[in-house]
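Asker: What follows are several structures.
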Structure P
Amino acid sequence: MGAASAPDPLSHLPALAAWRAGRCLDLRVRLAASFGSRLRGLLGVPLPPDLALLIRPCASVHMWGMRQPLDVLFLGREGTVLQTCTLRPWQLRGAARAHAVLECAAGTLARLDLRAGQRLQFQAVAPPLPRTPELQP
């Protein structure tokens, strides 16, 4: 991951690693799977360029109330990118057969060369162990 990662405003959500063609992407991913986390999405969240939100299940997104554009990937059940787009505030988009949506900071599609037809995989990342005095060397 990037050396100078910004703070994670979505740290309360489960962390995932994103993979494409056997290589880990330089992208921190958080999972929105509950009704509440899917409903809220990124509303009011300042999104650093190396952070994304995977909303599952989801087939459409809206940008009502958002302040910055987002790169959006619509994913099939197996993780195949069905469609990509950049959405501006107040826009709405959906994709037939989409099972999940990955919302990223604008510019992520180009930075990571993400496009339709690629297959992404997501793997849970274990949270760091708490530091306790008895575990210190």
Structure Q
Amino acid sequence: MTAVLTRHSLVRQVMHSSVVSIPREASLVDAARAFRSANVGTLAVTDGGAISGVLSERDLIDAVAHDLDLSSTLVGEAMTVEPRYLTVGDDVSSALRMMLAVGVRHLPVLDDGNLVGIVSIRDLAAVEAAEDRQAGGS
């Protein structure tokens, strides 16, 4: 029997454990291709294998809006440094509140300081909608 996810479920239960990463030395063209091929909205940016930030679709759009040359601009120049993180022990409700408070749609998930996943606002909204349906809401 599958457990019913609720607002009190842990982020570890709804996160995506396959994280798409890109080196900070890659170009923004490489990043755009990675977004498209992996069908994701956020890339973990790595430096020597360790996460050094995230690059979101919004970061890429900002680069375009500032007329940056996407072929020569490096991911490390456009990424979000020191992004907010969730932990595997955070619950869905607090994760959603954090996303809304900081205005992001994706957050990295850490376990003991190590990157183990990504959670999206869509993942969290699906849990909330399922709980509403279970409760007899619309």
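Readers should treat all values here as calculations from the given coordinates under stated rules, not as data from a laboratory. Just so it is clear, the model here is predicted, and its values are computed rather than measured. Cβ atoms are built from the backbone, for glycine too; each structure is taken alone.
Asker: Looking at structures P, Q, which one was distance in nm of label points 7 Å out along Cα→Cβ at positions 35 and 75 calculated from, given that it came out as 1.3? Each step should come with its number before you reach the end.
Answerer: On the way: P: 2.4; Q: 1.3.
Only structure Q yields this read-out.
Asker: Output the label of whichever structure in P, Q has the greatest value of relative contact order in percent (Cα under 8 Å, 6 or more apart).
Answerer: Largest value of relative contact order in percent (Cα under 8 Å, 6 or more apart): Q.
Asker: Taking Rg/Rh (Cα atoms, Kirkwood Rh), for residues 51-122 alone as the quantity of interest, name the structure among P, Q where it is greatest.
Answerer: Details: P: 0.93; Q: 1.03.
When Rg/Rh (Cα atoms, Kirkwood Rh), for residues 51-122 alone is calculated for P, Q, structure Q comes out on top.
Asker: Of the structures P, Q, report the one carrying the highest value of distance in nm of label points 7 Å out along Cα→Cβ at positions 11 and 115. Numbers along the way, then the final one.
Answerer: Values: P: 3.7; Q: 1.4.
Biggest value here belongs to P.
Asker: Let me ask something additional. For which of P, Q does semi-axes √(5λ) of the Cα gyration tensor in Å, for residues 43-90 alone, calculated from the coordinates, equal 20, 12, 10?
Answerer: P
Asker: Of the structures labelled P, Q, one was used to calculate helix-only ellipticity at 222 nm (-39500 (n - 2.57) for each DSSP H run of 4 or more, over all residues; to 500), giving -10500. Name it. Write out the running numbers ahead of the final one.
Answerer: Values: P: -1500; Q: -10500.
Considering all the candidates, the number was obtained from Q.
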